[in-house]
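Asks: Listed after this line are the structures, all set down as structure tokens.
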Structure 1
Amino acid sequence: MIYVTRKAHFNAAHRLHNSNKSDKWNRETFGKCNNPNWHGHNYTIEVTVAGTVNPETGYVIDLGDLKGIIQKRILDKCDHKNLNLEVPFLEGIIPSTENLVKAFFQELEDDIYEASYGDSKLYSVKLFETERNLAEYRPNPSI
């Protein structure tokens, strides 16, 4: 199995807030991340595709295709946006790094499957909220 990863960057604002809980609970639970005026991050996303090499191309997936998919499905929709208010596929979720990375995986999965070769599949998505904080979503770690 070969693993191919593409990295991209985007900037976005969000607020961690559970509307089913009190303002006090939200302030105590989320601290500065519950700022009613939002706050922002310089995110880094890493998208990994796993599979075998296509003998005709030498690729698991064409990195140009992967770049285009990430641009279309994530960056065009999220870069310089408010993740709580402006991104339809994130509607109704608390935009924690953990929730975002799963939503991003789901947003990318079909396009990557269509663009990859043979048995290649989206393996994982990592999202760095800061240099020190990241979440990874990998629903099928056995592939």
Structure 2
Amino acid sequence: MTKQIWLNLPVKEVAKSKAFFSKIGFSFNEEHDTPSSTCMVVGEGKFVVMLFEESLFAGFSQNKLTDTQSSSEVLISIDAESISEVDELAKKVQEAGGTVFAPPADSQGWMYGCGFADLDGHRWNVLFMDHEERE
């Protein structure tokens, strides 16, 4: 039935969002780029996150957009390979103009992570999970 899943996010300006995510280490499949959208590829599984300019996204969803300054619709979680990768990503987010709303820290005794908002206010959670500590 299902062959693939991807995430679609509305952004104010595709070029600025693409520059932000490039600066923090994400890659793109530019074969699918248009002037109002871009195809971001995340992780080893090559999870696709499509970034669409808000007017195009609203046309697809046929619904009003969430005001990311006052509410969240999703929290996008990605894993990190190490504590230092979490720390480095948090630093890159700030340098690229994003907001770290939860600085890197230990969580629940077996996770280390941080939370950040991208240029459009979408919230991301980056976690290093030490499963051996959990046991």
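Asks: Assuming 0.65 is FRET efficiency 1/(1 + (r/R0)^6) of positions 11 and 51 (r between Cβ atoms, R0 = 35 Å, to 0.05) as calculated from a single structure, say which of 1, 2 it is. Don't skip to the end; give the middle numbers.
Replies: Numbers: 1: 0.65; 2: 1.00.
The read-out comes from structure 1.
Asks: So FRET efficiency 1/(1 + (r/R0)^6) of positions 59 and 107 (r between Cβ atoms, R0 = 30 Å, to 0.05), computed for just one structure, reads 0.20; which one of 1, 2 is that? Write out the running numbers ahead of the final one.
Replies: Working: 1: 0.85; 2: 0.20.
Computed on structure 2.
Asks: For volume of the Cα convex hull per residue in Å³, which of 1, 2 scores largest? Please list the in-between numbers first.
Replies: Details: 1: 110; 2: 135.
Checked 1, 2; max of volume of the Cα convex hull per residue in Å³ sits with 2.
Asks: Have a look at 1, 2 and say which one yields 0.95 for FRET efficiency 1/(1 + (r/R0)^6) of positions 35 and 91 (r between Cβ atoms, R0 = 35 Å, to 0.05), as calculated. If you can, show how the numbers build up before the last one.
Replies: On the way: 1: 0.95; 2: 0.65.
Label of the originating structure: 1.
Asks: Which of 1, 2 yields 59, 21, 21 for Cα extents along the principal axes in Å, for residues 19-98 alone, as computed?
Replies: Values: 1: 59, 21, 21; 2: 41, 34, 23.
This figure was derived from 1.
Asks: Where does the value 22 come from, among 1, 2, when relative contact order in percent (Cα under 8 Å, 6 or more apart) is the thing being computed? Write down the numbers at each step before the final one.
Replies: Details: 1: 30; 2: 22.
Working through the options, I get structure 2.
None of the figures in this text is laboratory data; all of them are computed from the coordinates on show. Remember, predicted model here, so these are calculated numbers, not experimental data. Cβ atoms are built from the backbone, for glycine too; each structure is taken alone.
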